[in-house]
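Just below sit the structures, each encoded as structure tokens.
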Structure 1
Amino acid sequence: MEHIVSFLYDENRINNQFIVEMTGITYPDPHYYVNRDNSRIFCLEYIMEGEGTVHMDNQIIYPSKGDIYILPIGHHHRYYSSAVNPWKKIWMNIHGPLCDLLVKTYHLEGVLLIKSLNLLDLFEKFLTVCEDKEAGTAVIYQKCALIYHEIISRISMYMYDKPIVNNATAYKIKEYIDTNIYEKFSINRLAETACLSPSQLNRIFKKEFLKTPYEYILEQKIETAKLLLTNTNISIKQIAYQLNFSDEHYFSNCFKERCGLSPKTFAGRDNRNK
């Protein structure tokens, strides 16, 4: 099920720099699937709940709760929700020169997935503006262009200047996890490193990223495992060892619980989809 606000395209509009084709909310549906070849749509989406898989040309990403993904115009877009933990997402389908111009201006070319950046308020604001049809299309597009600009600006700030207004300690811990994902982590040791108690660490991390450090570590280890299963011939046992799971059985259980498939089935499915 989806809540959708759509606009008719008017090719006679003088100002077609920024056009909203559709925006809305997609509710959890294990059968949700979208496929666009040589898309004329610029797609920007925020995952509110759940997770899914996104293909753009030959690239694959696995967005989950709190993530944003960007699919530019002129590429093959294919994305679908997890069968076990289907996503709820808020999104915009837009086009016009301003879409790519701002991406280039803020040096975000090639950026598909932005992990754990909570911009839900801006996506909701965009949708609310579009729902006010009495305002007139020109006014709606103008307001939406400004919101889109703010979203792109905030993504760039997060990617390159983080943090400015966010909790620096939480970002330092996140960066440490990201760059040492093959380590065996201890929440107590992470807390000591940050000069915090474990409860303080959990609180500030969850405030910024909507999940605890443990949840984030497990999520990132599973994401890394997906990449290894998709792009290498490393055995499942070796992947479990490299990512410091206690054993292959525990790794397989964690993987299946989050992805709905065993590592072996996942690797076979992705090979068939290539």
Structure 2
Amino acid sequence: MKDLIVSCCPYWGMKHLSYPEFAKLAHSHGFEGVEVAINPLLQNVGEVKQYFDDYDLKLIVQLPYAVGAHAGIMREQFLRMIEECLQYDIFWLNCHTGRDYFSFDDNLLFLTQSQKLVQGSSTSLSHEIHRGRFSYDPMQILDYLNESPDTMLTADFSHWCVVTESMLENHQDILKQLYARCSHIHARIGHEQGAQLADPFHHENERYRITFQSWWREIVRSYGRSYPTKKLPITCEFGPRPYFFGQEGTDVAAMQWKQNSLMKNLLLKHLG
């Protein structure tokens, strides 16, 4: 399974570094890829990609920037962003898709139309489980996946822990059906009242760490069976404030880097 996983580092929280500085740092710490939020309508994706190509790092472009109070306006912008990225042979697109206040049918169009765009390309696309998006609610997710059978997800279960105020104990049947539809993992450990533990490696948080590892392990196993020759990116996504909680004066960037590096090592040891 080790050859299956691509360990990725987020640029989120590291914007005090230039792209070349970040690429050098990620490469030197053994990451194989990076995840960077980009607005393709304002930035040249090809130029950004080159910085990471120079260090042989795979680039996941995160797309959170489409806006619009109306679904049609937002969807048009969202699809334009995807089209722009497809010009540059990007490894992966991780999409923040739709809104929780759009109708089911409107959100479904985001999924089906984006899938048509990437079909036949070398770029993989997944839609992140995220609060405020089409995927905010575990009780609705299977309806979307049944209607859009080619749609794949980025598994960030920390968001569902917050939404349901649980460790998903009452959603086990949904999780079992969902593992096979996850092609990218955001490895951040949340809890019932927040999307990020201050220190997931503290002994008091062991039960949370074990639970999340069990979910990730099921995804890796399922993906390896279904796509034995493809890569599964895992982004170690512990973030800055306000996700990070700590005393004033804490070097948040250093703490974030430590958490993500420790998570990479943990994943490769237990999932690789």
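No value in this document is a laboratory result; all are computed from the given coordinates. Small disclaimer: the values here were computed from a predicted structure and weren't measured. Cβ atoms are built from the backbone, for glycine too; each structure is taken alone.
Summary table below
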read-out: Structure (1, 2) behind the derived value 5.0 of distance in nm of label points 7 Å out along Cα→Cβ at positions 7 and 199; value: 1
read-out: Ranking 1, 2 by mean count of other Cβ atoms within 10 Å over residues 167-174, the structure that comes out highest; value: 1
read-out: Among 1, 2, structure where relative contact order in percent (Cα under 8 Å, 6 or more apart) as derived comes to 15; value: 1
read-out: Structure responsible for 22, 16, 12, with semi-axes √(5λ) of the Cα gyration tensor in Å, for residues 71-126 alone calculated and labels 1, 2 on offer; value: 1
read-out: Entry that produces 2.5 once distance in nm of label points 7 Å out along Cα→Cβ at positions 23 and 183 is calculated, selected from 1, 2; value: 2
read-out: Comparison of 1, 2 by distance in nm of label points 7 Å out along Cα→Cβ at positions 215 and 263 - largest value held by; value: 1
read-out: Which of 1, 2 yields 63, 46, 31 [Cα extents along the principal axes in Å, calculated]; value: 1
